[in-house]
Structure formats: structure tokens, C-alpha cells
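Structures incoming, each one as C-alpha cells.
Since every read-out is calculated from the coordinates, none of them should be taken as a lab result. What you see is a predicted model; the values in this text were computed from it and never measured. Cβ atoms are built from the backbone, for glycine too; each structure is taken alone.
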Structure I
Amino acid sequence: MQNIEQILLFIIEIEQLKDILRKSRPVGLKRYENSAEHSWHVALSAMLLKEYSNSPINIEHVIKMLLIHDLGEIDAGDKIIYDRNCPQQIGSERVSVERLFAILPEKMATQYISLWHEFEAGKTNEAKFAKAIDRVPPLLHNLHDNGHSWQKHGIDKQQVYELNGKAISNGSESLWAAIRQKLDQAVKDGILR
């Protein structure tokens, strides 16, 4: 019974992810996406795009990573990806996921914290693909919202290409080629400066 109680407490605690607002707006909406929506979106996107991974992957493993990868934002908040790789944010997220997973039974906590670290390290085929997929929705949001988030935060073409090009192509060269075409068109259209 204790294990079930711990899991239920964790399930209640992660509800807070629904209150963490991101920096981009979902396609067709004038409100900002929350991190829980993003996690669902990238998990489903990975399932749909799995055949475009550069390497063979275990899609269930990828989906697990994507469903937990932003839990650290519950305590640390969300930062725009172009500012996100600062050591302070990564450290804050690590402390947050350690606090959250400590609620779970020990064996489960160890498994999930390991998945979180695997995603952050980005070394395995699954983590490379998960990181690639994680970058796609915010790009699509901007492409279909006249570059709203890019313009609001002063993000330029060089930043978008540098940050996303390597991350996406490491997991899926085909996906990067498709996204790159869309970004090139956005530059021509004046959406991305």
C-alpha cells in the first residue's frame, strides 16, 4: 500500500507541470503552451516520426524520456531554449527532478532519474532522437505564429539554425532537412530575421 500512496502523491505533485507556461503559443491559439501540453505533444510526435530516426531506437524508451524530461520545470520554471543551457537552469532542474522522484518508491525513482539524466546527456540513440523531437514543436509554433516568440525575445536566424540544426540532425537528418526548408522559407518571408 505504501508504494501506491507514494505513486499517487507523485501523480498529484506533477500536476504542477500544467501551470508552467512556456514561451511559445500553440498553433492557432493566442495563449501560451504549458509544459504538460508540450510533454504530451513531443511524446506523440516521437511516435509519429520514429521511422525518421538516424538509428534504430526503442520508441517506448524515447516516449518515457519525453514524458519526464521537463518535470524539473515544476520548481525551476521554463526558460526560452536559447537561454536554457545555462548551468544554473540545468542545476535547478536537476534539484527539482531529484526532489520529485524522491517521492516515488526507490526502485522507480532510480529508473526515472536515470531516464532524465540520459535525456540531458543526449548520448544514446534514444536520447538523441528525443532531443531532436523536443525541438520541433516550438519551431512549428513560431512558423505558424509569424515568429511571435522569436520576435518577442529577439531571436535571430543564426541562433535558430545553430541551436536546432545540430540537435535535430543528431537524432534525425531527415527531420532537420524538412524543418530547415520551413525555416529557409520563414527567412524569405521575413518571419525569421
Structure II
Amino acid sequence: MLDPNIPLDLQNLISRELDRDEKVVWSAMPKPRYFSGPAAGAFFFAIPWTAFSVFWMAGAAGFKIPQFNQGFDFFPLFGIPFILIGVGMLSSPFWAYRKQLKTVYLITDRRAITIDGGRTSTIRSYLPENLKDIFRREHNDGTGDVIITRTAWKDSDGDKHMQDLGFLRIQNAKEVETMLKEMAE
């Protein structure tokens, strides 16, 4: 029962992933949002970052357009990488949204599968024995996340972070959680 709204490229990826006689019981794509978690944080941090970078470049240029006929006129150009980083952070919600449009979740008669598409695809397969500790975060409208597992990692500063893996931003989260719990039994 493959959702007909799933794009053809993802349908092809799904068919390559499934075993010969494996059947899809449920499929869905996440409900895409521009501002979610890290993308929103990066965006709001980028506003003062980019504004300061532009102000610094303008100040370094003496608040005038450089003529480039003297050596010091090139100094303001050192601000360009910082502006580009700011533009990259400002566009992070767009890239997160695009990634969500290339993500699909499946429950088959044998396992649960998440496929994060894009230039490269990350495919996670969860067998019934991996579905013992699932839980759900749900909004008032019934949408939510069914968390299958959590991974811990440390950043370059040594700070510990947690990442939830599973079916994120889906319709009827309770129904999906029930399906997964039944599969685990």
C-alpha cells in the first residue's frame, strides 16, 4: 500500500530496497516545515551574523565603494567568506525543507524503514526486535513523531547531543505507533 503521493524517484528507491516478496503495509512522507529544530536555530543565529559581516565590510571600506587602486582597498574583501557563511545559514530552512521532500517512511510485513533521500540516501531498517522501546510525541491535531531509537554523539567541543530517529512529522502518529508495537510482539 504505497502512498500515491510519493515521488517516482523515491518509489524507485523503495522498490530497490524491498525484498522480492516483501509487502508495504503503510507508507508516508513527513509533513514538511521550513522552521524545524536546527534549521531555525541556524537561521536566527545567521541574522545578526550576516548583518554584522555586511556592516564590518562596509566599515572596512570606509562606507564607500572601494576603487581597488590602492592596496588597502582589498581589505574589506576579507569579509566575503563571513557573508557567504551567513547566507548559507540563512538558507538552512530551505535545505531542510527540501530534504523532507525526499524522505519516506515505510512499514512492511517484515520491518520498518526510513529513507532520507537527496544527493545521497540514508536508509535505516528496523527489524521487529529493534522496535521494543518506541515512543510517540504527538500534537493536538494527531500529527507527531514516532521515535524508534535515539543516538548520542559528541560535537567537536565534547558537548553531548541526542538525535531522535524514526518516523518524524507524520499524520496519525498514534496509529503508526500501534502498528509498530504490534509488529514488535
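Tabulated results
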{"item": "At a computed 21 (relative contact order in percent (Cα under 8 Å, 6 or more apart)), which of I, II", "result": "II"}
{"item": "Comparison of I, II - label where distance in nm of label points 7 Å out along Cα→Cβ at positions 4 and 164 is highest", "result": "I"}
{"item": "Among I, II, which structure scores highest (criterion: distance in nm of label points 7 Å out along Cα→Cβ at positions 60 and 100)", "result": "II"}
{"item": "Read-out semi-axes √(5λ) of the Cα gyration tensor in Å, computed value 45, 18, 14, structure in I, II", "result": "II"}
{"item": "helix-only ellipticity at 222 nm (-39500 (n - 2.57) for each DSSP H run of 4 or more, over all residues; to 500) from the coordinates reads -20500; which among I, II", "result": "I"}
